[in-house]
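The structures considered in this document are given below.
Derivation of every value follows stated rules applied to the coordinates shown; laboratory data play no part. Fair warning: this is a prediction, and the values are worked out from it, not measured in the lab. Cβ atoms are built from the backbone, for glycine too; each structure is taken alone.
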Structure 1
Amino acid sequence: MLRELFIENFALIDRLRLEFGRGFNILTGETGAGKSIIIDSVSLLLGGRSSVEQVRAGAEAAQIEGVFEVDGSPDLLRLLEEWAIPFAEDRLLVIHREIHQSGRSRCRVNGQTVTLLTLSRIGRLLMDIHGQHEHQSLLSTVAQRQILDSFGGETLARKAEEVAALYQQWQAVKDDLAALEMSEEEKNRRIEFISFQLQEIENARLQPGEEENLTRERTILAAAEKLYESASLTYQQLYGTEESGSALDKLGEGIQALAKAAEVDATLQPLVETMQQAACQLEEVAREVRTYRDRIEFNPEALARIEERLDEITKLKRKYGQGIPEILRYAAKIREELAAIEDQTARRETLTKKLRALEEELTQAVLALSVLRKATARKLESTVSKELAEVNMAKTVFQVEFSRTPDQANGIPVNGEKVAVTKDGIDQIQFLVAPNPGEGLRPLAKIASGGELSRLMLVLKVIMAEEDQIPTMVFDEIDTGIGGRTAQAVAEKLLLLGLSHQVICVTHLPQIASMADRHYYIEKKTVADRTIVEVRALEEQERVEELARMLGGAEVTATTREHAQEMLLLAASVRASKSGR
């Protein structure tokens, strides 16, 4: 449940701290006092979208913080563990939301920063908000199917998951088959095109590393004359000529001279040996240089052949890849494609067989899901009828209608007819209502009375809250279009709901406000030329005054005060009888 709510610099709120209790909490105030601001702030805590316009004028950022007491929700505890969010023994969850003028928004749960998506997943398990404009979303047939499936519990959920998984497999095989079903002309054109590409690559007989080797050879052949001159000059310097003598000859003379000196001073002998080793190495270098020079080929024809081969490789690179490895990979890919096209008859037979088996399995699964849904629908009809009686709609008939959409082209066979199927099955579900005796059943979306629609939505919300085990429910002006005995019935329903859930409700009706365990008054004030919104918890006598205002409007009289006191006494009596205390 929501224990504490702190709001700062949000819309018209400067700074506000509210403590909520268990049971039924009511927010009242004049029209335009800012009640919706409180609901909007709670919505943001649960992962709702923010806007820079929500930041109070002149402030850098809005801050909203909620302290929630968690009473052992297994799904919530799993999520917190999955995202490694710390959770202490006090079982408190602190959610903090910041909205900056720059548009940046930050979400933290127990001090750990989380994404907005993560916050919304946590929020769905903490509270359910039914706003003034939420009726429209519940009027869609998709939302009504989701309500029915949720009411069906774990058994129906598992069957729905099985149908969704089978549908995805079935659709994937259908897509594979569709890809195979190209026309004969298209197939022949594709075969001819990729066969030409494959032949062009294979005829080139490319080898890994070939381009690099050819480039190196081309460089050497193109510089053959310079290489020959350099090698010849080096050899000449090492061996020299008869006139000037060679480097090796001079080194030999030096060795002989140093050797004679070593006969006198033995310490020179290591130097003699080093010079002898150097002479051997230079002689080996001279032989290698001469061999290299003699091997140099002046061959313009070979150079032309290399240039031609490199040009061929360049053309293939422009078509099929950045280098020889990429070209060879592309060849392997189109070779597989060619084999697949040529072998598509066998592939088609395999896929057709697989599709038939999946279709059979999917058909059985959607029929089983439909049976479960119909059984669940009967229970939901009974539960809704019972709940409607408690909000002064005892004669209303509620029914869940099932239908299927024929689809000869893409459907699955069900009882001799092809019907449309989605990941949610084959059932089209719609809630039908007959609010008054003698009237025919009509879709929920076509109910004219706002009061009837409000009560139906309240009933559905109450039922789903019980099924989903959501601890806190927020109602923003659920009393639209109702009054008198109906308002009293709705008030008692909310009081009863408050015995098992925390209920936070914004209302304009004194009948509902009188039933609250805690009553908060919202008012708008002007302080130092600034408009602010304040909220305070009302004591007993203050509640009398507020209820009297709600009953009598601008003028509070002794009669309205007396009436207000009577309403509080009646509420206490009802609360005692409902709670057994």
Structure 2
Amino acid sequence: MADTHSIPANDTDLEGDYRPAQTTQAAPGNIRIETADLAYLMELSDALNTTLDLQTLLTRTAEIVRKIIHYKIFAILLLNDRTRELRMHFQIGHTPQTSRKRIPLGQGVVGQVALTRQPILISDITEQDNYLSVNPEVKSELAIPLIAKNRLIGVLDLESEHPSYFRPEHLRLLKLTASRIAAAIENARLYTRVSRQAQTLEVLNEISVEIASILDLNPLLERVGQLLRRLIDYQLFTIMLLDDKGETLISRYAWRFGATHAPHWRVPVTKGVVGAAVSEWRSINVPDVSKDLRYLALNEETRSILVAPLFYKGKIIGVLDLEHTRTNFFTDAHERILATLAAQVAIAIENAKLYQTVRAQERQFERDITMAREVQLRLLPPAAPAHPHADMAVRFLPARSIGGDLYDFIDYGPGRTAIMLGDVSGKAAPAALLAAMVSGIMRAAAAQLPAPATMLALLNDSLQERKIESQYVTMLFSVWDDATQTLRIANSGSVQPVFFNHCQANTVKIEGFPLGLFPAVSYEEITVQAKQGDIIVFVSDGILDAENETEEMYGGERLNDVICEYGDKPATSIADAILADVTRFQGARDRFDDETIIVLKVR
């Protein structure tokens, strides 16, 4: 209930301009009254036309009426169209208890005036059967209905502690202006409603923007409860969401009298007002829960309740439940506000639930990736083998948590080691899985010690049998014979190895089709004779194609310069130097491909 406003009563003797004892006046007096009428009407018109603020209008009206009727007790009561009750919106001389009373149509003098729409002048209220005795000092009363466009707005009521205080002239003047006062009040109320609606829309927009940015469900529900209080002064609030089966409403957030509450309510959709809102697919406003058998007394203090369903993509996902300790608290405006907000809340809740699902999937994916990386690293040999005449080293750096490059060192008998460097098309988990499959097939085939060209043909045939669309593998497969210091090499589309002799770089010209693209492919094989000090370097395309911030590629010349600079160092130093130089070259730019280096230096 809005606060009533008052102006100070005048201490002047009540028997002022119109003395109750004077029942008639001579002609000059009538002229004076007519002149006062005119001044009164002009002043009232000015007052009514210069403001749209309701309380200012009511205050000015009271002040102007006082100039023609020296009252001591005054009230303007307005009708609540929903409850059909009158309530004081402005008063002078009434007690706080009286100003808070709600008067139904037909009850008491003002209720009778509102019901019949006829003014009443009562000289002696003791003779009035329907008078509501709230002030024993009152002896007379004047009540005028306020009607605008044939619609009752309220009642203007004056009371006096003197009998026969109000006169027909008073009644005539108030009847003359009641319709103007009513129209002005209605315009002010309309302006107030429009202003409030604009403010409400602005707040709703702010709320919608804010809740859309909250992606954690529990903080979201709490914030919804906080923001909603900017629009509706509820006392109890609960958000209930439907379970996966759509059969039970489960409380997810509750607020009671200024504090967060944590009840664990489970209400079937066949029970309660909340269940009715779900079953009937509509908002439900119960003015008095004691008169509604559907209400479940989960909160004993509740007297009125407003429930709005949460709709999302043609289904109900839950309800917003507002409650108050006063009957008839929630209005039609509250229903509209809650229905508008509920649509935004439903979207925000579903976005938050979706975000939670995605985050859970991401965490599971991260765990899976971590496990896959561990498996991949176990498939890769931890270090290169040692030979009397060969110093070997390997470095591997995936572009992501797991990569598509693969390398291996396989024992090919006394003094011989197979050296393999491959690259699976794609990156991350799919590439790593295909790499693991290729590694397994190769390891199984290696038991027969096939020549490099034969091994590539076997792998190609196996991938043809297990063909994966748009997936292929490039690979260098070679066998080092430490006794003869020779390297037999076959290539299926991988980066050609580089042979170094005293800083003279020579690319080993050998090519071939990638594995898995074409059936029945044969591969070329060549043998390289090495001697002391020679260096053979295998790199994946992630080394040569690495780019810096200006999109310049690392290329073969930089690689050759590093190998030449560190050529007198052990194989591990050469490999480390290459990787460090590539990293320096890339700078802040992210790696886009796996980087693998194998160095073989003849002792």
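Quick check: -13000 is what I get for helix-only ellipticity at 222 nm (-39500 (n - 2.57) for each DSSP H run of 4 or more, over all residues; to 500), calculated from one of 1, 2. Which structure matches? Answer for the origin of the read-out: 2. Among candidates 1, 2, the computation of distance in nm of label points 7 Å out along Cα→Cβ at positions 253 and 421 that gave 10.4 used structure 1.
Quick check: 0.05 is what I get for FRET efficiency 1/(1 + (r/R0)^6) of positions 269 and 309 (r between Cβ atoms, R0 = 35 Å, to 0.05), calculated from one of 1, 2. Which structure matches? Going through each structure in turn, the value belongs to 1. Taking distance in nm of label points 7 Å out along Cα→Cβ at positions 61 and 341 as the measure, the highest value among 1, 2 is held by 1.
Look at Rg/Rh (Cα atoms, Kirkwood Rh) for each of 1, 2: the largest one is in 2. Once relative contact order in percent (Cα under 8 Å, 6 or more apart) is calculated for every structure in 1, 2, which label goes with the largest value? Largest value of relative contact order in percent (Cα under 8 Å, 6 or more apart): 1. Here mean count of other Cβ atoms within 10 Å over residues 333-340 was derived from just one of the structures 1, 2, and that gives 17.5; the source is 2.
Largest in Cα Rg over 2.2 N^0.38 Å, for residues 501-572 alone among the labelled structures 1, 2 is structure 2.
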